[in-house]
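Next come the structures, one after another.
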Structure P
Amino acid sequence: MKRKRLVILGSTGSIGTSTLDVVSSRPEAFQVAGLAAGRNLELLIEQAERFHPEVVGVGDEDLAREARSRLGRGTRVLHGPEGLEAIGRHEDVDTVVCGLVGAVGLRPTWAAIDAGRNVALANKEALVVGGAHLTARAKETGATILPVDSEHNAVHQCLRGEHMHEVRGLWLTASGGPFRARATHTLAEASPEEALRHPTWTMGRKITIDSATLMNKGLEVIEAHWLFGLEADRIHVVIHPQSVVHSMVELVDGSFKAQLGVTDMRQPIQYALTWPERWPSALPRFDPVAASPLEFEHPDPDRFPCLGLAYRALRSGGAAAAVVNAANEVAVQAFLDGSARFTDIARVIETALERHGGDPAHGLDDLVAADRRARETTARVLADGVRT
């Protein structure tokens with residue numbers, strides 16, 4: 001068996017480390033050609049010494065200098081955004097795993113697709129911001145975008161053997177996060193520590209807050225539109241606290257197909273890495289009896305206003321999704337830093353959408369500019385005390 005050559009962008013994050021767990025379980029099947037991280041140099045060095053990539057990327061020149069001194073001349077070290085893009089285009093690679101967090105993943109994802117690489121995409125923001133351009137370029141280069149997010153990965157699995165004209169709608173499941181049953185009037189006092197206590201998944205800090213606001217599901221609605229070509233009205237969100245049904249596809253004859261499994265990101269990662277085949281997994285087997293009963297409910301728009309803002313951005317088109325994503329990133333960080341309330345997140349996103357949602361979006365440069373303006377506006381509004 002010829003080993004699949006992988007590049008892992010965001011290798012020190014939760015997706016990156018889970019990907020390397022999958023690689024470790026099948027060393028005869030995978031070869032790590034490149035790794036890239038931000039500032040977690042110690043873990044990156046540890047990973048590089050274990051997997052021996054040809055190239056690694058770090059956040060800045062100082063980190064790159066230290067990495068070179070510790071890794072020696074056998075490993076090429078790049079840094080900054082240009083380094084990420086170069087690693088995304090690394091030669092003779094089968095799949096680029098993009099586990100970067102935030103809009104920083106847009107250009108390296110573009111670079112990989114532009115080079116014709118298959119992309120195992122966990123960076124939902126890349127498609128949220130630049131979905132029209134990334135999917136169009138993938139068609140031109142023959143690159144395949146394989147979703148790693150558990151919800152879109154589930155939809156991808158459910159669509160195997162189906163034709164899109166037979167699909168009535170998609171149903172993305174959401175756990176509801178830590179505040180699903182909390183009184184809405186108390187959410188303004190919610191602390192970052194409370195918001196980070198996700199009931200079912202272990203994830204990074206930013207995406208865990210997005211789960212608490214349900215913005216993660218809003219971004220996934222936008223992402224699903226670009227991945228599967230369905231309009232907003234055919235993409236539904238349903239609260240499923242057990243996180244056992246990872247998503248569903250509704251067919252025109254009234255049938256539903258659902259993908260169920262353990263709540264472990266290594267399953268969708270392995271699916272994306274081995275597609276179009278399926279390989280045995282070392283994960284614990286799923287027990288449907290132990291997982292029962294299963295519950296489903298509609299999301300409360302008053303509790304989760306971010307979800308409605310994401311749908312609004314998708315229907316608006318243009319730069320609106322990029323604006324919502326940028327404002328959300330700034331607002332979430334402010335909440336984590338203690339300089340904004342939980343309920344401020346939705347308020348400042350709405351302000352940014354109203355001011356910049358109609359900005360031009362003719363190419364990636366326009367989207368990056370809209371992203372920057374939305375961040376600046378959000379930061380100002382937060383500094384002024386969220387006077388919207």
Structure Q
Amino acid sequence: MAELSGPGPRGRWILLAAILLYAVVTIPLAVHKGEDIASEFAQSDLLLRGLPVYMAPQNQGVWWPPFALAAIAPFALIARLSMPLAKGCWAAFSILCLAWSLWRTRRFGGWAILFALLAVALPIQYNFQHLNINAPLLALAIATADDFERNEPRAGAWTALATALKLFPGLLILLFAFRRRWKAFGVSAAGALLLTYASMLPYGIVGAAQAVVRWVRLDLQATSYQGAAVAALQMQKLSRLVYALGGNLIAVALAHIALLGLVWWMLRRSADFGVRSADSTPQHSALRSSHSAPDHAFRDVGIVLVAACLLSPIGWLHTFTLAYPLWVFALATSEPGRPWWRTVLFVVAGVLTSGYLAKIPWPHAIAWIAGHNDTIGSLLLLALVGSAPRAAE
């Protein structure tokens with residue numbers, strides 16, 4: 001896998017072959033299932049026909065935001081002819097987004113990419129199994145990280161698109177404010193609002209606002225098929241873990257404060273982290289210069305994305321596809337003299353975030369760990385990245 005880190009033809013062929021193999025396996029599975037996108041196609045088709053949207057709640061969770069309905073309209077048109085074909089096209093588009101994300105992170109090295117993928121293996125699989133929108137969100141997040149320092153307006157535009165598509169990546173807007181990237185902050189905040197409203201303009205100036213309000217109301221009233229309420233944070237990953245441990249509303253509030261405090265502390269720490277180069281040849285050094293987004297920007301975006309997954313009012317396993325950027329950064333970051341116990345903890349965190357512990361029948365006393373493995377693993381990953389020694393230490 002080391003060749004993937006370089007621009008040479010062999011690395012490109014390996015990456016292409018791996019993506020094609022994954023597509024051959026994944027697209028038929030997605031076409032067979034893919035219930036998430038199928039229901040959104042129905043809403044998007046209503047938008048195309050000029051009929052009211054957001055008139056009834058989802059079976060569980062909430063409808064995608066208004067801009068997402070407009071964005072998937074071309075696929076909804078295909079669904080009029082053939083739902084399997086539309087699902088297959090969406091799956092193929094999502095695989096292209098995943099492939100682009102891997103290519104853009106090749107500077108971190110082939111082994112870091114491989115193990116980072118293993119650490120989010122089941123979330124990625126579930127994203128394609130249900131045909132959700134996390135692969136395009138991942139591509140937009142990585143584009144944000146790449147442009148964070150060198151092109152603020154463009155970074156803000158990527159974040160505006162991600163926020164308008166799924167809302168919870170909007171935590172990146174606050175990252176722009178924290179880092180005083182005011183151009184990016186303005187573009188992302190204004191862009192997300194504009195995209196959300198403008199996507200409903202087929203209903204007219206007033207009708208667009210009414211459609212957005214209906215979407216917000218449905219979100220606040222939404223429940224899962226088990227009756228868990230979104231408004232009470234019973235579908236949020238962090239809150240569910242606290243409740244599973246016997247906590248109450250006060251404990252939930254304290255957990256939120258603790259997580260936000262951890263993120264604030266991590267972002268305040270020095271950004272001088274060294275990333276191992278997969279190859280020290282001039283050719284690979286040129287590759288790293290051509291992808292000149294500072295590593296600390298990639299780190300910041302990764303931290304905020306993991307926190308956003310934990311804080312999103314609705315959290316699913318496939319949402320943790322967006323933990324990939326922090327994982328690939330963490331695995332490629334040099335820690336001179338790393339003690340063995342930190343290596344063990346990284347392995348434990350990777351096993352947890354991979355999601356596969358939930359597939360094992362555990363004794364009742366510890367079954368809650370497998371039921372919340374993505375949340376526990378993500379918290380452990382944040383703690384490990386936050387406690388990593390500075391390059392100067």
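Laboratory data are not the source of any read-out in this text; all were calculated from the coordinates shown. If you're wondering where the values come from, they're calculated on a predicted model, not measured in any experiment. Cβ atoms are built from the backbone, for glycine too; each structure is taken alone.
When distance in nm of label points 7 Å out along Cα→Cβ at positions 65 and 241 is calculated, the result is 2.5; to which of the structures P, Q does this value belong? Traced to structure Q. Structures P, Q were shown, and helix-only ellipticity at 222 nm (-39500 (n - 2.57) for each DSSP H run of 4 or more, over all residues; to 500) at -14500 was computed from P. Structures P, Q were shown, and distance in nm of label points 7 Å out along Cα→Cβ at positions 25 and 369 at 2.8 was computed from Q.
Here P(r) over Cα pairs in 5 Å bins from 0, in percent, for residues 81-152 alone has been calculated and equals 3, 15, 21, 24, 17, 10, 6, 2, 1, so which of P, Q was it run on? Checking each candidate, the match is Q. When semi-axes √(5λ) of the Cα gyration tensor in Å, for residues 257-336 alone is computed for each of P, Q, the one that comes out at 28, 15, 10 is Q. Here Rg and Dmax of the Cα atoms in Å, for residues 201-248 alone was derived from just one of the structures P, Q, and that gives 11.6, 30; the source is P.
Comparing relative contact order in percent (Cα under 8 Å, 6 or more apart) across P, Q, which structure shows the greatest value?
Between P, Q, the highest calculated value is found for Q.
Looking across P, Q, the calculation of distance in nm of label points 7 Å out along Cα→Cβ at positions 217 and 305 that yields 3.6 traces back to Q. Please state which of the structures P, Q yields 61, 52, 45 when Cα extents along the principal axes in Å is computed from it. Corresponding structure: Q.
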